[in-house]
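Down below are the structures I want you to see.
Computed from the coordinates by the stated procedures, all read-outs in this text should not be read as laboratory data. None of these values were measured; they are calculated from a predicted model. Cβ atoms are built from the backbone, for glycine too; each structure is taken alone.
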Structure 1
Amino acid sequence: MASMRVHVRLGEPLWRQVNTREVELELPSGAVVGDMLEALGRRYPELQSYLVEAEVPPTVFLADAMADLTTPLYDGARPTLIWAAAGG
């Protein structure tokens, strides 16, 4: 199966949970934002409560636009995750 790589940038407080601000994921071609969040939760169980179980899921930006769970990803994509409860 063909795959693609995405470089996920993690905002506060997400990056502190895994001690890195950027994570590279290999996902199947045709993956969407929801697939990316599930993959992140599998790789980093400490993020599960923020990514999947939270009442308010993280906001995802892709190419400077807000994305939803069904937004398609592409090879080389650089989505950014910001958790709304982090404040600003």
Structure 2
Amino acid sequence: MTKADRIHNALTAAFAPLALEVINESEQHRGHGGYSDGETHYRVRMTADAFVAMSRIARHRAVHAALGAELVAEIHALALELLVPE
């Protein structure tokens, strides 16, 4: 299972998102710091009802908690676009 799959599964289980994209941007960072195996840089775009009552910082903390310290430690860069439903 790829890291992208692990991220997707963890976020789906934690938030039941209305929309979720996990994008591996690692190749854009080849040769830069933190690049090692092609699975180091990710962008997550997620819309979830759970975010309605949360501040931007609380959303980020909730995502990191859902992923867990072990998985977060395996990722060099994680860009988060966390939205509430319109």
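From which structure (1, 2) was relative contact order in percent (Cα under 8 Å, 6 or more apart) calculated, if the value obtained is 39? Label of the originating structure: 1. 1, 2: which one has Cα extents along the principal axes in Å, as calculated, at 39, 21, 19? Of the options listed, only 2 reproduces it.
helix-only ellipticity at 222 nm (-39500 (n - 2.57) for each DSSP H run of 4 or more, over all residues; to 500) was computed and gave -12000; which structure, 1, 2, did it come from? That value comes from structure 2. One of 1, 2 was used to calculate distance in nm of label points 7 Å out along Cα→Cβ at positions 2 and 26, giving 1.7; which? The read-out comes from structure 1. Can you tell which of 1, 2 yields 2.4 when distance in nm of label points 7 Å out along Cα→Cβ at positions 18 and 66 is derived from it? It traces back to 1.
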